[in-house]
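Undergrad: What follows is a set of structures for review.
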Structure P
Amino acid sequence: MKFKKCREELRKILKNYTHKRQALMSCLHLTEEKCGYIPEEIISFLAKELDLPRVEVYSIVTFYSMFTLEKEAKYMIRVCASLPCYLKGSDKILKVLEQELGIKENQATPDGKFGIETVSCLGCCDKAPAVMINNETYEKLTAQKLKKIIQGLKNSGKRHKGKN
């Protein structure tokens, strides 16, 4: 099956926990890392392995913004929409992204390279406005800084790991 290797790695994680339920977050993080999203098949697998209702696993996946149920773009850009970020210009940051990439919020570029979404908080309130690109956070953004970051990603053939 498609996710056989992922299930094998998840079973290894589960062996390290005496209370299997405690393994859920570790399993979800691993799945997100390996697959790029949390497939329905893995939700069912984890529910069975952890002896949890499927809806409970699903609710955890949908509660946390770092997990997604759909395969994402190569560079998933999450714009913080918290009040501090908004007051510092996150709405302008979103508009710059939309102009630079030619897409709107909750869309991906046709080539699958970039996607944009807003999230309620990135935990960087003192360094607003902030965005997260994949797992890298960029703080105190300006339109100019963001354009430079996006241009670097457009020219890059691999995932961006640099700091801001």
Structure Q
Amino acid sequence: MKLDKRRRQEYKTNFHKRLILLKARAPRLVIRKSNKYILLQIVESKNAQDKVVYSVSTKDLLEYGWPEEKQGSLKSIPAAYLGGYLIGKKAKGLKERVILDTGLISSTKGSRVYAAVKGVSDSGLEIKYDEKIIPLKDRIEGKNTELNLIFNKVKGGIK
């Protein structure tokens, strides 16, 4: 039990929320943010032990045509959407509906987390979400910014 107390004190794990997610017995879409990138994973749990089935970082978008000089924008809303779109395409064989696991990231309307959820949904994976909380289409596509051309190029390259 010492481990539980330590992880709770370090603000790394909310065990109440984790227990609820584990009881669902469904694969989880885990989204974590770092200072440079957004990490997306599809995780399955058996006997409270997690196994990462699919994993994508927004750094992977560099392989799909994201320019090197725009590497600083790999945690933007368009990059989060494309990361979600990419993991959804990778996990095409997943038959079950996934549930969202944001960990300790606070739930904010129109955030990068929900841009990633929209990308997962648009790729064909089934995930439950409310349309009101998703960022506007202009923000996702990077309209009125130079990310718009990059967004369309990268999305076209993901198959």
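Each value in this text was obtained by applying a stated rule to the coordinates, not by laboratory testing. These numbers were taken from a predicted model, which means no experiment stands behind them. Cβ atoms are built from the backbone, for glycine too; each structure is taken alone.
Undergrad: Here helix-only ellipticity at 222 nm (-39500 (n - 2.57) for each DSSP H run of 4 or more, over all residues; to 500) was calculated and came to -10500; which of the structures P, Q was it taken from?
TA: Corresponding structure: Q.
Undergrad: Comparing structures P, Q by distance in nm of label points 7 Å out along Cα→Cβ at positions 46 and 78, which one has the largest value?
TA: That would be structure Q.
Undergrad: Looking at structures P, Q, which one was Cα Rg over 2.2 N^0.38 Å calculated from, given that it came out as 1.14?
TA: The read-out comes from structure P.
Undergrad: Out of P, Q, which one gives 18 for relative contact order in percent (Cα under 8 Å, 6 or more apart) as computed from the coordinates?
TA: Matching structure: P.
Undergrad: For percent of Cα pairs over 20 Å apart, for residues 54-117 alone, which of P, Q scores largest?
TA: P
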